[in-house]
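Below you'll find the structures, each written out as structure tokens.
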Structure P
Amino acid sequence: MRTGADSFVAHLSLPRAGTFIYHTHLGDMVQIAAGLYGAIVVLPPGETFNPRRDHVFLAGVDGADDVPYVRVNGDSTATTPLEMRVGETHRLRFIDILPANDMLVSLQRNGEPAEWVPLAKDGADLPLAQRVPRAAHTRLAVGETRDVLFTPPQAGEWVLRFTPSAKLPGWTQRIIVRP
């Protein structure tokens, strides 16, 4: 048995770059509700992760209460706005690991949908014909990942929303776009 002071290194050989999910398959409902899950971002050879332009949004639940609530990246509320610049392209990686609920993800400015470009689904790049700008909303099924590209066309405040299909409280992230 390992103690808190122990550590180990796991080496994985993954077949391709992409956004993947880690979670257990033994007692998974209890462990997922307790937060035992994570994102695995695999980059192409030679590429480095840029946290200023590559953003992971991992939606799960906090199952400690009688009525669970959505947590994204471990938090039930996003207190710090994400900052971007006009014309700068950002990769948004969405993951739904809720135990039993689909999630609607949308990006809006002043109540109007933004535009983004779908890029990948479940760790695989989409065909070029599907990588076209469209209204910024998508539905994630349980265990699904979707990557999109967002290039803010103008300065202002944008809102990224995660709305579960069940009657659970959702989650929002403010995005401040500067000139």
Structure Q
Amino acid sequence: MLLAVIMAAGCQPKPRVGYLAPEAIGPKGYQVDAGSGVIDTSFIRMSARQVKKGEETSKLLSALVEKGYILIALSIENTSGKTVIYKPNLTVLTNDAFDFLRPLDYTDLYSLDDMEGLEEIKGRFYDLDVTLRPGQRTAKLLIFRALSKNVKKINLQIDDLYVGTEPIRLTFPFYFKPEA
């Protein structure tokens, strides 16, 4: 009996292997293009997709992906005649397991164990607010802790993206796609 308990305790299921894929249907102005969710309106063009294993060249970021962290490549283009302000701290990943994950900032990453190479990626991820004048574009990463197990539906929600003085909310819908 004791042997059965020890063996059962030592048997852990393999983590699910897969990635976040953009949903085919989303909010107004949303479409899927080349594996990215894209929101294209008269004032902003944004795209979001998960960085998969093997795509990242940084040793540190590759290690985070291997540990289950979610890296989202987010590009923002200001197509309006006003200034756009993106605040990464007002971005969140939510899902059907009730996770509420904010992106990690530089201080969060610094506090993780074994963060050798942090200086080399400093400008590659969204950490501080970004201001884009008309016609400007930016593309960086959002880094999130791992999702709960058995998640099927995920939303990348951006609250209070400012176009001029008007705050807007954008949502990128994803689903978990198991790898074959």
Out of P, Q, which one gives 36, 28, 21 for Cα extents along the principal axes in Å, for residues 74-121 alone as computed from the coordinates? P
Quick check: 2.5 is what I get for distance in nm of label points 7 Å out along Cα→Cβ at positions 42 and 138, calculated from one of P, Q. Which structure matches? Q
Source structure (of P, Q) for helix-only ellipticity at 222 nm (-39500 (n - 2.57) for each DSSP H run of 4 or more, over all residues; to 500), computed value -1000: P
Calculated from one of P, Q, Rg and Dmax of the Cα atoms in Å reads 16.9, 54, and the structure in question is P
Quick check on the output: 28 is relative contact order in percent (Cα under 8 Å, 6 or more apart), derived from one of P, Q. Which one produced it? Q
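Values quoted throughout were computed directly from the atomic coordinates according to the rules given, and no laboratory measurement underlies them. Every value quoted in this text rests on a predicted model; they were computed, and no experiment measured them. Cβ atoms are built from the backbone, for glycine too; each structure is taken alone.
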